[in-house]
Structure formats: structure tokens, C-alpha cells
Structure 1
Amino acid sequence: MLRDASILITGGTGSFGHTFVPMTLAKYNPRRLVIYSRDEMKQWEMAKIYGDDDRVRFFIGDVRDKDRLARALDGIDFVVHAAATKIVPTAEYNPFECVKTNVIGAMNLIDACIDRGVKRVVALSTDKASSPANLYGATKLTSDKLFVAGNSYSGSHETRFGVVRYGNVMGSRGSVIPFFLSIADKGSLPITDDRMTRFMISLEQGVELVWHAFEDMVGGEIYVKKIPSMKVTDVAHACVSNAEHEIVGIRPGEKLHEQMIGTEDALHTYEYPEHFKILPAIHNWSSDPFRIKDGVKVSETFNYSSDNNPEWMSIASLQTWIAQNREKIGNI
């Protein structure tokens, strides 16, 4: 589907974009892959990686600017929406700015994609959008609802919208693994709560989930990857095996455990070998066989969270992953 297509990724200079772009170029050889973002320095640094590859284009712009989006989307077939204000404390202390990017930006993109005749759009979501406990999660839940509803909002237009949702991305900028490694020589690591658990996913798995969504979606689906969990104390041991742990308390808006599917969504959720799919509650789309395909409906009490996950990553497995990826941890 993506082969020889024109693709645009918003927030494309971030961690996801740095993995999505080379993987998609290698697998699908798109005609054009446009990185749309507002940071000229990050674009300049990223452009040096691709040199004279005329498939890769860079477009300065902000998802808050609907007119600029409309210009950037000219001739685009597929869009990945990765732009977001996503650091939890930043969102708590700058709520208006978070809403402008995560909510108004989503509205702008939906309108612009419909007007420009984009074929399919996949928006990146987060575990924090499920039963949100902070502003970032609340804005991403709103964004998810907007993209789902966009499939009816588009009317006679053929633009289709879907969402992918996953948890903690291992090794991404600002995440816990590069943080622990950066203070390995301090002798102790700050732990918010020794009961805390987190989902673990690699950026490569995140990219593959987006590819699957493009191929599978009818419109309005939320795809949730099946991934392992880890206790935060085990993550700390994997990063720095001999460090003491200092309990510092949970930060404002932070959850003890991550949740990707709550019981309120169980009535519309189906299970597949490698993922779950939350179908839209609107328009009876959750009973549509073209969206369900070969899925098996989960129980009405189903809940997918990092503490009740049947799959767990071991300390040794994470240590192996760190050894294999050390050069790029925290740099993407």
C-alpha cells in the first residue's frame, strides 16, 4: 500500500520519525516521504543523515497552523500523526499549550487531510489516553476521539482515520532507560514507587504497528500492540545492576501502572494474535464484520494494564536489548 506513495509524518524529527523514516524507505520505497515539524535545527540535523536522497523532503510547519498543513499535504496519500506535546509535567504546567497542539492540532490535521483528499491517516496515541489521570492523557483521549469521529465527519470524502496506541518506548529521548544510564555513576537511582510497572515496546515494533494499521484499517479502529511489562525496579537493575534505589514518590499526573485498554472499552474490543483492536462505539461500527475480520471479542471485564499483563520482560532480556542498542539510546 505504501509502495511508491507520498507519505507525510507530523513531528517527524522525533524519536518515532527517526525510526519510521529509514524503515519505511527500506521496505516500501515511497515516492516521497515528507518530514513536517517546527524545529529547523532538528530538521537540519536529520537532513544530513539522508544526504541527496530525493525521496526525503523537509517542511517547516506547526500542526497548530491549518493553512500550512494544507500546503504541506498537497499530493500526499498517507499521513502519520506523531506531533504532540507529550511530557507529563510540561503539559501539567503549560495546559493551554498542550491543548493547542494535541487537540486543536488534531482538528486542523483532520480538516486539512479531508480537504486535500489524503487516503489514510494513522495517529499515534499513548497508554495515558486510557482512563487519563493527567492533562496529556486527557488531550490524547480527546485526540483519539476526534480521529475516530473523523471517519463520519469526512462525509462523502474517502479519507480514513485510525489510531495506534502503545506504552513506554524503550530508549527514546526523555524516557527512563537513557535517564538511568546517564546517572549510572551516582551510586543511586531515583524510583518513584517500587510497585510501579510499565509496558515495554521498541520503536521498531511501533513502526510495524503503524504499517499494519494502514493495511488493515477500515476507519475508526484503535490498534493496541501486545507487549511485555516490567517493574520499574527491574528496569533500574537492568540499567545499573549495583545501584541503590531511592524512593522519591510519584510525580503529579503519574500513574502507578499503565493501562492501554480499560473495561469501558471492553464491549468494543477484539483480540488478534499480536494485538487488540478497539472498534468505534458510534454508528454500530463495533459490530461491522469488515472491521472485526477474524478477531475474537474479549470478556466484558477485560482490562489490559501493565500490572495484569500475562507477558513480562526479564532483566536479562532488557540488558541484552540495551547492549545491542546502546549507541542510539537517548539519541532518537
Structure 2
Amino acid sequence: MYKGKTVAVVVPAYNEEKLIARTLGTIPESADKIIVVNDASSDRTGEIVEERALEDPRICLLTHEVNQGVGGAIVTGYKKAHDFAMDITVVMAGDAQMDPNDFDHIVDPIAAGEADYTKGNRLFYGDAWRMIPHYRYLGNSFLSLMTKIASGYWHIADSQSGYTAISLMALRRIDLDRIYKSYGMPNDLLIKLNQHDFRVRDVHIRPVYNVGEKSGIRLAKVIPRISWVLFKGFWQRLFFKYVIRDFHPLIFFYLLSFILLFSSFPLAIRLFYIWALRGNIPDMNAMALVFTLITGLQTLFFGMWFDMEYNKNLR
């Protein structure tokens, strides 16, 4: 237990035979349950976990017959922790990239009743730019910006961090079966947490790389997919939170901004075509484009500002 709260650790693992034993060996004694989800690994991951379970009775092994992705593995672990009625559920990946020295920092805000969900933030660590591969750092930063807008948690960053903790109350309120099952799972979960006004806190953690892990992330494929998840989740959040639950006029600012900004694209193409044919652009047409762009950006920023104000207490 940690400060009188029961703690479960969910370990999603896919082909982690080289690092899973190391991961399990570093999980602090304050964890009451260790739920390892073997996501249809084709190597000895499951066998190694079974061997470790003979030495550590806290370990509970769950096995997927079909690979469901890291998000699907985490959801399976969440459901088991929910069944165990664990007060706090932490996620630590099976590739030994979560520093156990940060464990208490991740758990403490929830144990103290100050937050409902905590997540590690590697981007603000002093040597993060040097320690994290640059392409992943930049990709993560872009997705973090998009996640701020989509989720309404403007104070968070490093949205792809897998080192997280969640309260039992949040697990009971969130529909786990509707969470995106792949690498966009942390982003989608943040959106759903905001719909229910749960408090989320960033915790600065130390990045861990080059310990023998093998990343399956391909940014060229992941970023477009997660961007689409964020786009859909953004509108779902606005409708649920600002129309169904409690009406707020910011929905009109966002709608008007998207209408104006999207309508500016065909207008800009038309003006470029006129310029290519005639060598000049009619003043009225140019003014229409400028008005559409400026008004669209202004209404977008107003919508963001209202959203920030509405959610400023969820930290």
C-alpha cells in the first residue's frame, strides 16, 4: 500500500522477453498487485512472467489471444484493477523505460486526493532534448499541442507518455470499451477524462532510453492516425461537455472559426487561379479572403480562451 491506498501496476507487454524481468524486478514494494498483460507475444514474454510469478505472488498474468495494441493491453489491465477495486492504478510499460524512482511522484497526487489522473512529463527534463531521439521529441511535441486543444487540458504536455496513474473513481466513470486501442490511447483517455471534469496533473520524470528497448512507433503512420483520433474526440468533447452537460457559447466560436477557416481554402485557390490568368487580384476578392482568415483566427482564439478558462481548475 501507499499512504493507506491500494496500488496496482499494469504492465502492457508485447515481445518483451529481454526486458520484462528487469521491469518486474524494479516495481516498488508499495505496489499491491502487478497485472501483466501479455499482448499475444510470439516470444518467451509469457513464460518469463510465469516464472517471476512463482517468486512474486503480486504478479497476475493476463494473456491476449490476438494482439490488441498497447492501448488494448492497458484497458485489459485497467479492467482487472477495477475488479480488484484498487484505489490507484499505475501503468509501467514492459520495456523498462519507466524509472522506478519516479513511482512515488506519479502516485502521490492521487493518494493525497489532489488529482484523479497523473502522467509523466519527459519533455521538461533538463537533458530531455539530448536523451530523447530528436524525431520522437518533435513528434511528441506536435501531438502534445494537438492534445491540449482536443482534450481541454491546456496545462499538460508529453501526451504520449505511458507512465501514468489513475484513481478508482475515474476508472469507474470512464467507458473503457470506447477508448482507442492503439498508440493514441493516452490522448483519447485525456479527452474522456475532461468530459467528466477529472483533475489531471503533469509530473516531471526522467526519460529512459537505450536500455535495449525496441520501439514499434512509426511517426509517419502514427501522427496522422492520432491526429484523426484527436479531431473526432475534440468535437465529441465539445458536444458532450458544452451542449449536453452544460451549455457554453464557446461552441459557437469554434464552429464559426472552422467554417470560416475551411471556406478560406477554396477562396484562396480561386484567387490564385485569377492571379495566374490575369496577373492581378480584384480588391474586393482579396479583402474577402483577408476578412475570412482574420475573423476565423479571431473566433478560434476566443474559443480556445473560453475553453482554457472553463478548465483552469482541472489541474
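Tell me which of 1, 2 gives 9.4 when you compute mean projected area of the Cα convex hull in nm², for residues 47-158 alone.
Structure of origin is 2.
Could you tell me which structure in 1, 2 was used to calculate distance in nm of label points 7 Å out along Cα→Cβ at positions 79 and 279 as 2.7?
Values: 1: 2.7; 2: 7.0.
For distance in nm of label points 7 Å out along Cα→Cβ at positions 79 and 279, the value 2.7 is produced by structure 1.
State the single structure among 1, 2 that was used to calculate Cα extents along the principal axes in Å, giving 79, 40, 39. Numbers along the way, then the final one.
Values: 1: 59, 51, 38; 2: 79, 40, 39.
Answer for the origin of the read-out: 2.
A value of -16500 was computed for helix-only ellipticity at 222 nm (-39500 (n - 2.57) for each DSSP H run of 4 or more, over all residues; to 500); which of 1, 2 is the source structure?
Working: 1: -10500; 2: -16500.
Source structure: 2.
In terms of distance in nm of label points 7 Å out along Cα→Cβ at positions 151 and 167, which of structures 1, 2 is highest? Working shown, then result.
Values: 1: 2.6; 2: 1.7.
That would be structure 1.
State the single structure among 1, 2 that was used to calculate distance in nm of label points 7 Å out along Cα→Cβ at positions 55 and 287, giving 4.4.
Details: 1: 4.4; 2: 7.9.
The read-out comes from structure 1.
Just checking, which of 1, 2 has the largest value of FRET efficiency 1/(1 + (r/R0)^6) of positions 63 and 111 (r between Cβ atoms, R0 = 25 Å, to 0.05)?
Working: 1: 1.00; 2: 0.25.
The maximum falls on structure 1.
Quick note: the coordinates plus some simple rules give every number you see, no bench work behind them. Keep in mind it's a predicted model, so treat the numbers as computed, not measured. Cβ atoms are built from the backbone, for glycine too; each structure is taken alone.
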